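Please go over the structures that come below.
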Structure 1
Amino acid sequence: MSDLINLMTYPFFACLVLTGIHTYLGQHVIERQVIFVDLSLAQIAALGASIALVTGHELNSPLSYWLSLAFTVLGAVVFAFSRFKKQLIPQEAVIGASYAVSAALLILVLSLADEGDEHIREALIGKLLLVTGPEVLKMFLIYAVIGIFHYVVRDKFFLISKGHEEAAKKLNVYFWDFLFYVSFGIVVTSSVKVAGVLLVFSFLVIPAACSILFAQAIKNRLLAGWTIGFAASVLGMLGSYYFDLPTAPAIICILGAVLYVSIFIKNMSRAQ
């Protein structure tokens, strides 16, 4: 038991921090119907880090972080201005294309690096078991600042998320979309280094989706999403430890199971 606690303490706290911010952001993402924005921004952030790597800098170096953030801000600009008053093509098409292009570029860039395959794997599933206390604290502080910012301007962000036409009459949607995606990108830049692209995406979408199935008020949705993320993290880590499985994929599979069960329960309750 002591080995389990020693090994999983920092990864567990990292998952709590990740669940906290991503469950909230997931509410916006699902309302806006831009489901793959987190996956795309995470891939873009990983691309920035990979460029730093092949130019001779460590993945944990300051240059790697700032280059990842710069690429993510560029992605935020593209996504903010890909929304049209009269939507000619779905915004999700632009986001999906950005993911595919950044993933392809990541593979091309890392093919130039030693152990490129290992770095691609790390970009996908992260290094959750190797996370340190200072890294968890850094994530918490960054997410706390972003959370305070979102709380202060929550009315504007939720107005845009719930109805673009109404928001366009009251706000400069392009400006507020840009701020939303930049703040989103800052979160993703920190998250993907620890948890990888796939777990970050799962924490964003799955707890939020499950909570929306059963709750209407945002407060209740957040509480439900946080509970799901917490429980899935605990079960995934226990499964990872006792069955010697990769931690991030184990948590993702638990989250997926919760989603499918939630959909089944919701459909069964409607049928009665």
Structure 2
Amino acid sequence: MTLIESIVIAIVEGITEFLPVSSTGHMIIAERLLGLPKDDVFTKLFTVAIQLGAILSVVVLYWRKFFDFSKWQFYLRLIIAVIPALAIGFLFAKKIDKLLESPTTVAVSLLAGGIVLLFVDKAFTNQVIDREKKIPFGKAFIIGLWQCIALIPGVSRSAASIIGGMQQKLTRRLAAEFSFFLAVPTMAAATFYKLLKTFEDHPEVVKDNHNLILLVTGNLVAFVVAVLAIKFFIKYLQRYGFKLFGWYRIVVGVILLVLIYAGYLK
């Protein structure tokens, strides 16, 4: 992987991490279009580790929330909500890792998820929970269960957890913000676990100076781009809802299936 390739992937990650379009799916496709090998150890590590920069943008934008240690219920809700994804992710880590090699899985997931997003706004209309402190712990856990669907590449962690939040009566804005908050422990755990496993199995990959430069640069780029993406998404979501993202996913999913069928994307 070159520096330019790492920056391109980081931009894709920063834009898509918090939009309901699947950042992992877009990164997998970007890597294939760039000609990067699907079974390369560093490419797999980069796809996961690059998300750390994006989620740090949440901590910076919502720093008052994350560093107000007097409100312990906030941290407890996140812990409760993140447990399902951590447990299932740990138990099925190898199978999930295998799915990361499949553009077909991404394409089908994008298409199916897009169809779902077309109807989300009309499906959930009685949203009464408008502040994070009003979210019961039980509802936080259920939102965490919804997030587990996103372990399938192409589903979108953001979409799954936002839909889960709306299904639990959260407003669109709060569902999106809680999804952002939930990304921090979820993706931080996934990143450090991937780094640890790679260091254990392939220490030379992590110790390589070129790879370290790519990881640092990629995370910085993803951080800056994600800050802009979050600000855009919150404003857009409140005014227009999910339909545009649904159509986008459908179009991209169909295009990918055509490219895969034609042999241009393997």
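Derivation of every value follows stated rules applied to the coordinates shown; laboratory data play no part. Predicted, not measured: the structure shown is a model, and the values here were computed from it. Cβ atoms are built from the backbone, for glycine too; each structure is taken alone.
Can you spot which of 1, 2 the value 0.55 was calculated from, given it is FRET efficiency 1/(1 + (r/R0)^6) of positions 41 and 161 (r between Cβ atoms, R0 = 30 Å, to 0.05)?
Working: 1: 0.95; 2: 0.55.
The read-out comes from structure 2.
Out of 1, 2, which structure matches 37 when relative contact order in percent (Cα under 8 Å, 6 or more apart) is calculated?
Working through the options, I get structure 2.
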FRET efficiency 1/(1 + (r/R0)^6) of positions 81 and 129 (r between Cβ atoms, R0 = 35 Å, to 0.05): greatest across 1, 2 for structure 2
Among the shown structures 1, 2, from which was the value 21.4 of mean count of other Cβ atoms within 10 Å over residues 145-152 calculated?
2
Can you spot which of 1, 2 the value -29000 was calculated from, given it is helix-only ellipticity at 222 nm (-39500 (n - 2.57) for each DSSP H run of 4 or more, over all residues; to 500)?
1
Comparing mean count of other Cβ atoms within 10 Å over residues 201-208 across 1, 2, which structure shows the greatest value?
1
Source structure (of 1, 2) for semi-axes √(5λ) of the Cα gyration tensor in Å, for residues 33-136 alone, computed value 27, 15, 13
1
